[in-house]
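Below: a set of structures, written as structure tokens.
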Structure P
Amino acid sequence: QYVRYEFSYEDTHSNADQVVRLTIDHMDGESVTAQDCETHPPLGPRLMTDIPEVVDFTRAYQIGEPSVNVKTGEETFLVERMYAADTSFFNLFTYPLK
């Protein structure tokens, strides 16, 4: 079940067959100590320049951990798991917006 979930999390997007998630390996000598999807910010633009098959990219970054206070006027809201993303995010991912 875990493997099925890991291979299906992008399936709901109309471009799923064209979306690739990049990961980075944290190494200790020859051993991978951790793997995550955090890459260096210039990587997306560089891949588009160097690889013609890369037609778009997006980056998302979690702001605050695990939450952040957002103030509008006199009101303050506690937002859990707030992210910033490139404007191209919704070109690649087709989340329904309300």
Structure Q
Amino acid sequence: MAEQVTIDIKKKGETRGFQIRRGLGMIALKKHSDWLEFDCQKGDCGICIFHIRQGAENLSRPTDVEADFLKAMHAEASERLACQCRVFGPIQIELDDYDP
């Protein structure tokens, strides 16, 4: 059986935990929840931006597309795009009402 990792998502004061297979992209959450929104799924729109609160070391490095987008948006160091991240261990993230 494939190892599962937990993604705790805080949104509007409520926290929920979700599990996906280790090494999958966060986009796999689409099958389990609508808490994390995705649109373009290519790193172009910013709909899936989040703040990493714990476990940043358990995420893949930013892709070139993600790094370019975050730089152009003057994003904080704690911000990432879910559509561009793979998860290798437990993480805690927080969502804002982000409007690109």
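Nothing in this text is a laboratory measurement; each read-out follows from the coordinates by a stated rule. On a predicted model such as this, the values are computed, not experimentally measured, just so you know. Cβ atoms are built from the backbone, for glycine too; each structure is taken alone.
A value of 0.20 for FRET efficiency 1/(1 + (r/R0)^6) of positions 49 and 81 (r between Cβ atoms, R0 = 25 Å, to 0.05), calculated from one of P, Q, originates in structure P.
The value 9.8 for mean projected area of the Cα convex hull in nm² was derived from one model only; which of P, Q is it? Only structure P yields this read-out. Taking relative contact order in percent (Cα under 8 Å, 6 or more apart) as the criterion, the top-ranked structure out of P, Q is Q, with the highest value. Comparing distance in nm of label points 7 Å out along Cα→Cβ at positions 41 and 65 across structures P, Q, the highest figure is found for P. Once FRET efficiency 1/(1 + (r/R0)^6) of positions 33 and 89 (r between Cβ atoms, R0 = 30 Å, to 0.05) is computed for every structure in P, Q, the highest value turns out to be that of Q.
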